[in-house]
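Please go over the structures that come below.
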Structure 1
Amino acid sequence: MTHGGPAESLLRSLGIAKPAEIDVEAIAWSVGAKVREGKLESCEARIIGYKDRAIITVRQGGDPRRKRFSIAHELGHWTHHRGHSSICRASEIGNPGVANQVERQADRFAADLLMPRYLFEPSVAGHRRPSFEALDALASEYSTSRIATAMRCVDIAAWPIMLVCHNAAGRRWFKRSELVPERWFPRADLDPSSPSMAVLFGDLDRSRPQIIAADAWFDRRDASGYRVTEQSVKALGGEMLTLLAFNDPKMLS
């Protein structure tokens, strides 16, 4: 098996050499799964299969990038969990906070399929530094959502970054690149000095990247001696997503 697992092996077998060629419905057809849209009341997508054939149903309408990820997610179930029907709620697809290992495995397959490492890494290398502007450009190139693209950058350790999600009550989840040591564990609350306060509680949709003392984000005694670059954007459901970039090599040693 080539590096990147079954999703990347499938893409290579189909001769896919650039992001625009990743047609998820055609890829689904190539492995015996037909995609259709339908009125789904209680779920985002589902797959029902028998022997080597399956039907993937995705909710009518909605965001096309979300639909692509849902189809790829169901293909993950077809690859890893064949023999079991799968009905996936919206909250279970592409949600970093989901603990269900089956759904997380399907999400990993979807990320590998839509943003394969052999294409995605060179694309990331074309951007000088991590920012939501860079993430949005990558999301446009790969027809993926901002959050899925950001999570992919973390998973492949493209940059030394951390993603932190907040709502008004505090931190909901976070995810760090393997380039960032585990000792950097973000605070549960948002520091009042953080420029991100205007995004979470104000009218600002996006902050600009700003260098800030690391103790605004980390409780460690030595954090005040370091700096991180912080940028935040509004997310769905009153949440905020923050990108923290670790630019000081001493923080990474």
Structure 2
Amino acid sequence: MLDPSAVAQAASILAERRRSGAQEGRLPENCRPQDLESALAIQAQVTRDLGADIGGWKCLQPPPDRLVVAPIHARDIHREPPVSVWAPGGRARIEPELAFVLGRDLPPREHPYENSEIDAAVAHTHLVLELIHSRYEDPASAEFPEMLADGLLNQGLFVGPEVDPELALEASELDITLHSQSSAPEHHQGRHPNTHPRAPLYWLVEFLRSRAQGLKAGEFIITGSYAGVLEAPLEEPVRLQFGELGDLNVSFKARVTG
């Protein structure tokens, strides 16, 4: 476990990269996380350094020896296009997902929540796009705790239309089609990485509860991409079809410092 000064140093570096959009090398070895707890401590400190409120979470049921969880900052949740994104390659990088929006708090408590209680707390289900950007110039060279410390590539969320919650519950598979003016339609036979789209939400509630944390009404919880990372053009209309659940319309523009 990193000591507090190392956590603070790593968080300061990553927070500044979030502000500027810079993609640079791995963290210095003296503050590079080697374990999941250090990574989570850096995550939390980045949020504090930015003075950001938490508006949601990304999560998956994690494989052994990993954690797939990161806060989404409220100021990075977008509802109207065009959406400004860090796009160093000239394309917006996105993941098509579902978001479950809580209608009431799920505070920490001594005993676990039943899935039925969590279901009852979900007020809305939306089509969304996770916005993807790394603070590392070569993410493939970074070890998993470094990626976790950086929020697992998250740079925000675009919220699309609300959808039928019962249909969404059955959406273990979902055909995804990306339409744009400059390219032919791009089709993907989408599959939820944990099969049941709410399974990661159930996991997240218990994970946070075990750490004396909770979830708040209004937070968006995204639970995994149906098609991995897609690339969309800038400065033109883009439409994502989510099978029978509906369509999401958006456009992107390059974000600039300042």
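When Cα extents along the principal axes in Å is computed for each of 1, 2, the one that comes out at 49, 46, 31 is 2. A value of -7000 for helix-only ellipticity at 222 nm (-39500 (n - 2.57) for each DSSP H run of 4 or more, over all residues; to 500), calculated from one of 1, 2, originates in structure 2.
Ranked by mean count of other Cβ atoms within 10 Å over residues 108-115, which of 1, 2 sits at the highest value?
Structure 1 gives the largest value of mean count of other Cβ atoms within 10 Å over residues 108-115 among 1, 2.
If distance in nm of label points 7 Å out along Cα→Cβ at positions 60 and 76 comes out at 1.8 when worked out from the coordinates, which of 1, 2 was used? Traced to structure 2. Structures 1, 2 were shown, and mean count of other Cβ atoms within 10 Å over residues 12-19 at 13.0 was computed from 1. Looking at relative contact order in percent (Cα under 8 Å, 6 or more apart) for structures 1, 2, the greatest value goes to 2.
Computed from the coordinates by the stated procedures, all read-outs in this text should not be read as laboratory data. Predicted model only: the values in this text are computed from it and were never measured. Cβ atoms are built from the backbone, for glycine too; each structure is taken alone.
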